Structure 1
Amino acid sequence: MAPKSLMPPFDQIQTPRLHLRRLTLADAEPLATYRALPEVMRLQLWDHYDLETARTLISAVNLVEPFTPASAYQFAVELCATAQLIGDLYFKTDDAGTQAEIGWTFSPDFQGRGLATEAAHALIDHAFRNLGYHRIYAITDPRHTQSMRLMIRLGMRQEAHFRQNLWFKSAWADDVHFAVLAQDWS
């Protein structure tokens, strides 16, 4: 396998129902719309989301090549059938380019259909099989049961439960950490 620095630039990842691609400024409005919903923001790190915030995020991530060591990237998740933006995936690579954190945000209109699982699985599979990552982890609030179930469906194992370790929206909150190793990926 070629070193990450010699890999071709990221183009896309295709699944049967989804297209994982770079965010574009055309995605700003739908991104801001679902990220601003109270049910989406409830357990996310942001307190508000607007069009300018979406544009700033898109501009910032497009300055970075996905999977670059010591970088974070946000991928668009588009429904193949309609070319509609339905969610986004976060992927933050460590300094060595061997481990990464993954996260997801999906419009409630598209939750409960296995789409987040399909998207996250495709991204993790690409990182392990094509880029040689060693470990991928995810962090969530244990109150976010949908996210925890997704981590389990992805084959991740719970590694830690940190009690009241984060001051989050005016209260102490817990974090749970899940991870999967390349050797355990199937």
Structure 2
Amino acid sequence: MSNQPIDNQQAQRILHITFNMGFGGTEQVIRQLVMHLPKGQFNNEVLCIDGEVGEIGQRLEAEQGITIHTLTRQPGLDWRLALNIRRHIKQGGFTIVHCHQYTPWFYGWLGSFGTGTRLVFTEHGRFHPDRHRYKAWLINKLMGKTTHALVAISKATREALVEFEFLPSSQIEVIYNGIEPFTMILGG
């Protein structure tokens, strides 16, 4: 993990990894990021790991020209998915991998490990009831130390990451979701 600034001489290639781009809050945040990051500085693509694009992803492709990729995650620990993500990162020349939610982070972390790509994890929410997964204790500590930025969308989400995912509170930045003006959503 390096705290050196990113060289902005060349556009940074960002790969957003998520479950799918159906209709929901996480998907809206990804849509807003890819639409509003400065075009000359960032090139965004999205990788859906549940084998489907979804409505928001289809609209981003058709209306904004954003490339959406799909891979299909298999039940259990899917090593092939991690290898395919790694191949995708290398072939795409991505400089930043932004993982949205825990499972995409896990596979994005495995796929990006050792590639020199900066890794960002955003936790958008938690499933209730939350539970301790003690076998995640060791891996989450390692993932947290080798991820460049850990983000939670609320203080409660940060507290859940600390309590249930064993991540240090001091490393988790809280960034609240912005609300896009209604006229921008409707295109007016």
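Hey, distance in nm of label points 7 Å out along Cα→Cβ at positions 90 and 178 derived from one of 1, 2 reads 3.6; which structure? Write down the numbers at each step before the final one.
Numbers: 1: 1.6; 2: 3.6.
Computed on structure 2.
Can you tell which of 1, 2 yields 15.9, 47 when Rg and Dmax of the Cα atoms in Å is derived from it? Provide the component values of the computation, followed by the final result.
Values: 1: 15.9, 47; 2: 16.1, 49.
Going through each structure in turn, the value belongs to 1.
Quick one: helix-only ellipticity at 222 nm (-39500 (n - 2.57) for each DSSP H run of 4 or more, over all residues; to 500) came out at -7500 when computed from one of 1, 2, so which one is it? Let's see the in-between values first.
Values: 1: -7500; 2: -10500.
Only structure 1 yields this read-out.
Every number here is computed from the coordinates shown, using simple stated rules; none is lab data. Fair warning: this is a prediction, and the values are worked out from it, not measured in the lab. Cβ atoms are built from the backbone, for glycine too; each structure is taken alone.
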